[in-house]
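Have a look at these structures, which come just after this line.
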Structure 1
Amino acid sequence: MDNVDSILAVLKASDPTWTKAEGSHPFVECSTFADDIKGKGGAYQAGWHFIDTPFLDEGGNLDDYDFTMDAHNVTEALSALTSWVNKDSGY
C-alpha cells in the first residue's frame, strides 16, 4: 500500500487538480481514475474498460461484420499496472 501511495503522491504533486477529491484516501480515488482522466486527454483508453466482442448467437463469424477489436483491453492494462506498482523489470 505504501508503494501505491508513493505513486499517487507523484500525481498529486504534478497536477493537484487530478486528485482533488482524494483527501486522505488516495487509493480509493484511484479506483475511478481511468474514467476521471478521459476528459483530460485520456480518452484513448476508453476501450480498455472491456473487451468488446460481438455475440454471434445466430451463427456466422466476425468476418461477416465491419468490426475491429481494440488493440488494448482491460486485462492487458491491469496486468501492466500491477507490474508497474510491483516495480517488476521493465517498469
Structure 2
Amino acid sequence: MADSKNASNSKPVKTYRLHGVSVSIFANSAKANGEDTVFYKVSIQRTYKDGDEFRTTTSFGRDDLPIVEILARRASEYIFEQETSTKS
C-alpha cells in the first residue's frame, strides 16, 4: 500500500483514464479507535481542449456518463482489493 502521510500533498495511488475522463484514487491515513487506518477518496474529471490549451472540468455531458460509470467501477474494485489485502 502507498505511504499516505501528507495526503493533501500526495499523488494519487492509482489513476484510470478513458476517452478524456480520468478517475484518481487518493489514500489518506487517520486514527480510528486508536489504530492507524487508511481511507480512500476519488476524484473524477474530464480533460478538454480550449483553443491551444488543455483544461479540466468536473462537469460531464450525457456521453461522458457511461465512461464515468466504467471508471468509477474500476476505482471501487481497486479500493475493495486494497482494503481486503490489508485485512488478510
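Only the coordinates and a few stated rules stand behind these numbers; no lab work does. Predicted model only: the values in this text are computed from it and were never measured. Cβ atoms are built from the backbone, for glycine too; each structure is taken alone.
Tell me which of 1, 2 gives 59 when you compute percent of Cα pairs over 18 Å apart. Mind showing how you got there, number by number?
On the way: 1: 59; 2: 52.
Structure of origin is 1.
Given a value of 2.7 for distance in nm of label points 7 Å out along Cα→Cβ at positions 38 and 70, point me to the structure among 1, 2 it was derived from.
Values: 1: 1.0; 2: 2.7.
Of the structures listed, the value fits 2.
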